[in-house]
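Next up, some structures in structure tokens.
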Structure 1
Amino acid sequence: MTVDPAARKGGLVQKAGLLCLLVFLSVLMQGSAAPDGYPTKLIKVIVPWSAGGPADQRSRQLAERLTRAMGQPVVVENRPGASGAIGTSAVAKAPPDGYTLLWGTLYDLAINPAVDPALGYDPLRDFAPITQAVSTYLVLDARPGLGVKSMKELIALAKAKPGQLTCGSPGNGTAPHFALEVLKRSASIDIIHVAFKGDAPLLADLLGSHVDIGFNVTTTALPHIKAGKLVPLAISSQRRLTPFSEVPTMAEVGFPEMEMTLWGGVLAPAGTPAEIIKRLNTELLKIIHSPDIREQWASGGAQAVGSTPEEFAAFIQSEQSRWARLIKQTGVKLE
């Protein structure tokens, strides 16, 4: 059988054309997955908590600086409700294009999934971690009129008055609530838990001497400690913090199991292109490690962290495992 040279040439041209088309489509698909011009529009950071709180404040500080770094507006949108599940679920379902990010915390990424497996999102499956940004801690404070100035004195008073002392927390299932339950088990004491609807009302009643002690976030308790309105007994950090240099750690007073970190970081929906994650990580690390941010956060009892996406993913997984064990041990439930 003889093949017409013209037909053969035509076939080769047709194949070459098809190959060029495939290469063009491949390049086009890669470009749509991770556009070189990113970002080209506004970026939203969803904070699943109310405005004015620590998560809101930290995310806005980063968003302001990220706006300058990215050349596009970066705005914070508060979507509170269901202990952080509403805003977190919204980001899990958002397009993975780098324009919707999450300010994730200990509560919505570690505690809530352990307490309620039917949240509607999986922190390890539905998100692409970018970086852990900050760590804060809990400080156990007493009202001045209680007459205790150390953890040893508090334990002695609680044993002398079983079931009479009260401890406030921002609510059932919060880290301060778990801290109290761990303290009660570890020290074999009986203290009444009083659940408030947030940090602000807890702090108000503690300052007003309506509750005896409370586990407060370091950043919110610091001004009142400096003013002598609260007596700090111990802090949940690994090492003493600069603004709390006179306050011992929980390990120093005999309760290493009460070491607890309240953390926050930035994540994107799962499937977000790696190039976008890398760009965001690079810019955020520059901001987090800048002297002004580090000093500003440290002066309030918080620590700037900064991590790779892989480090943040491993950290979230370890925190989930730890809090699942803690929840099982204490038997604390959300109400």
Structure 2
Amino acid sequence: MGLRAGATVLSLLSIPLDVCVLTALRDEEMPLTELSRAAGHPPATTMRSYLKGLVDLGAVERQQEGSFPGTVTYSLTSAGEELIAVADAVQKWLAEAPEGPIALGDPAAKSAVKALVDGWNATIVRVLAARPLALTELAKLITGISYPTLERRLTAMRRTGQLQACRDSNGSRGNPYEATRWLRQAVAPLLAAVAWERAWAPAQTRGLSRIDIEAFFLLAVSLLELPEDLSGRCRLAVELGRGGQAEYAGATVTVHPDGRATLVARLESDSEAWIGGTGGSWLRWMNGGPAGLLELGGDGTLARPILEALHHLDSPLRAKAA
């Protein structure tokens, strides 16, 4: 099973040495010797290998002064500076870990981010964001990986606080797993990672898919802070370019009279309102940027509060970090 959108960047940020390099270069360029010292003097071959990965991705620039063997210096590119913002989004998420704050670059952060990435790549996040399921049920839906691998990934996500066992109310065989609120808050760093990849490394990373979009909305719906007097049904449509023809993905959110929101991963026609736009426009908006080309239709008193809530998905994280 291959990487999904956002997985390349998040995998990079799960590696302590990559985090050390980005942190060291945050304010100034550095010669290789100083950079190695700041990273804790890793083996030279290891240091060169990870630096090459950052250079190839376009986040770090390598410069050699003078002729061989001149001094080699490294600095962040514009893409690297934006990658720091993605790292900050990951750090805000880690700070909300159920067992207490985790620092990006620590071994616990590596475990948590790797578990998230593995669950994202295997579509575990997408499936369990919709509803709780037992391992046997998940194995029937997720056929791209073996049963033992699926079990290991579920165990890692549960151990790091991203999944929890829940009471069986559907007659499932085995103990159902459900997404924790902390896993749902991971929508913020996932969106930031995908936005970076689309902006800075589109040829080297996976593009947005229907499954990714559905997962984003499914994760986000329980985080929406909506007025209590709001109710109705609103379509969230994302335009994906496929072979020159428009293809749409998305979901329909239902806001109940008590302000609670639920979501189904399909575009239902009997909705009072809709919000639509390209994948890029949605990514910019849900990352806290401008609305761009997002369009609203139907009942604006329903669509606008939903759109505004989707603009502030990481507001609880920002408040805690401030």
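Brief remarks follow.
- Identity of the structure behind 0.20 (criterion: FRET efficiency 1/(1 + (r/R0)^6) of positions 188 and 228 (r between Cβ atoms, R0 = 25 Å, to 0.05), calculated), options 1, 2: 1
- When FRET efficiency 1/(1 + (r/R0)^6) of positions 204 and 308 (r between Cβ atoms, R0 = 30 Å, to 0.05) is calculated for each of structures 1, 2, structure 2 gives the greatest result.
- At a computed -0.28, -0.63 (log10 I(q)/I(0) by the Debye sum over Cα atoms at q = 0.06, 0.10 Å⁻¹), which of 1, 2: 1
- Test item: distance in nm of label points 7 Å out along Cα→Cβ at positions 60 and 124 calculated as 3.0, pick one of 1, 2: 2
- Which of 1, 2 leads on mean count of other Cβ atoms within 10 Å over residues 44-51, largest value: 1
- Origin of the value 16, where relative contact order in percent (Cα under 8 Å, 6 or more apart) was derived from one of 1, 2: 2
Quick note: the coordinates plus some simple rules give every number you see, no bench work behind them. As the structure is a computational prediction, the values presented were derived from the model and not from experiment. Cβ atoms are built from the backbone, for glycine too; each structure is taken alone.
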